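Only the coordinates and a few stated rules stand behind these numbers; no lab work does. The structure displayed is predicted, hence computed values, not measured ones. Cβ atoms are built from the backbone, for glycine too; each structure is taken alone.
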Structure I
Amino acid sequence: MVCNGYRRRISVDDRWPQKHTSKCLGHHFDSDGSIRSCYDASTAAMWRCFYGNMSSGLAQAPMHAKMRFLNTCISTIPSFRWGRWPYQVGFAGSLDRTQRRMIAASMDIKPWPCDDAEAFRRRRHTTTGRIAAQSGRWSEMWARSVRNWGDHVLRNHDPGAWSHGLHTWHGQEWIQSQRSAMSSSGESRTGTRALRSNVFKRWEDGYFSAKTIADPRRH
């Protein structure tokens, strides 16, 4: 895998095909800095685990047992990876939708005789949303994980660790200085991009976004 925009010629054996995504230690790394491949792989693994374990006994179990299953067997699949993901609202919403869909499937919520399609959708959304809030929304767990890891890295208890230097390398202050130096009237250039393409969220930006998410445990 080669980072998008890398200008030097890569000379490798033809038997090594160039890939957009690289797998390493359970993570998927995209060449453009996105977390899309890693998120999609995690979601697919979550659904495989969900349906692979949804036995008749679990389907008939009380709600607290079902939620323990979701929070100990399912949410641990993305939580292994999400400390590395920059927190972002779009993926957080998708994660919460997955949680609500799994709650609905485990509860086997069905329409009432008086329900039309929209009324059933609203009732299911309200019911699963309330249960998710009571047991802990996965998006909030993700934000808490990013906050805790970012706070730990910035404390820099071990000056020899590489994580603090990597986290502070060309951070927001550097980006702002580049923008001030490179911009002209009516433009906003940073001089930091190798090619025109989508700009995905940096981990530092995701860390500051996660810090704005309220932690229910602190209330």
Structure II
Amino acid sequence: MPRFAIMQFRKWLSSPEGGGLSKSTTANYTSMVRGFFVDQARARQLLADPKGLERAALAHDHGLLSNSRGMFRSSLRAFLRFFAAATKATPLEIDFLDFRTRDPLGGIKGWEKHPISDLLHAIIYDSKVKPGHLEMARWGDVEKAGGIARIYVNQFHVVYSVPLDVARKLSLWAGNGTPSPKDKPVVPVEPGSSSAMPAKRMVRIAGSRVLEPATS
């Protein structure tokens, strides 16, 4: 998200129009919004496509731990109210479904990419990084070297090279909009988490980059 938009959103949340939320809640909401939109290009694309926005929100929600979903849903709804107020438009609505009773993706497989599908595809398929090794890596194991980023897997004495831009975008997603701390996994189960995403799930997400129609 553009820095100015996040700053304005933060101010709006603490104002009477935004509900006068506390500093801690405001910080959590802005982090959740950053983690979902990832960058300015994605935010602009989704906000211009209500159906695409809803699909992306449901897919992102589906990938979160259950105790993070409520915060994500509330933060996104708040941002959409803020966006509507800023653009003098009708607020967009996201119909989140109950995970206890229904599949939020409606049983359709591969219809919406995970926010880091392209990044994981570039790392696992294009740069040939073994998912099991990627699961072990921390950001302290990643170093910049010119236009690339080197990922050191010390347990196996292996070094991988990935595009620097890919590594930077992944770090911002992992860190909820800011560069991820060095002690955090390169690919967490969700933004800000200290737990690494399982290798099998990385492969599944990376593979969803190429969408295929659902089959019965």
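For mean count of other Cβ atoms within 10 Å over residues 28-35, find whichever of I, II sits highest and give me its label.
With respect to mean count of other Cβ atoms within 10 Å over residues 28-35, the highest-scoring structure among I, II is II.
Quick check on the output: 1.05 is Cα Rg over 2.2 N^0.38 Å, derived from one of I, II. Which one produced it?
II
Out of I, II, which has the highest value for Cα Rg over 2.2 N^0.38 Å, for residues 84-195 alone?
The maximum falls on structure I.
Assuming -14500 is helix-only ellipticity at 222 nm (-39500 (n - 2.57) for each DSSP H run of 4 or more, over all residues; to 500) as calculated from a single structure, say which of I, II it is.
II
Any idea which of I, II comes out highest on volume of the Cα convex hull per residue in Å³, for residues 60-131 alone?
Checked I, II; max of volume of the Cα convex hull per residue in Å³, for residues 60-131 alone sits with II.
Comparing distance in nm of label points 7 Å out along Cα→Cβ at positions 116 and 148 across structures I, II, which is largest?
For this comparison of distance in nm of label points 7 Å out along Cα→Cβ at positions 116 and 148, the top structure is I.
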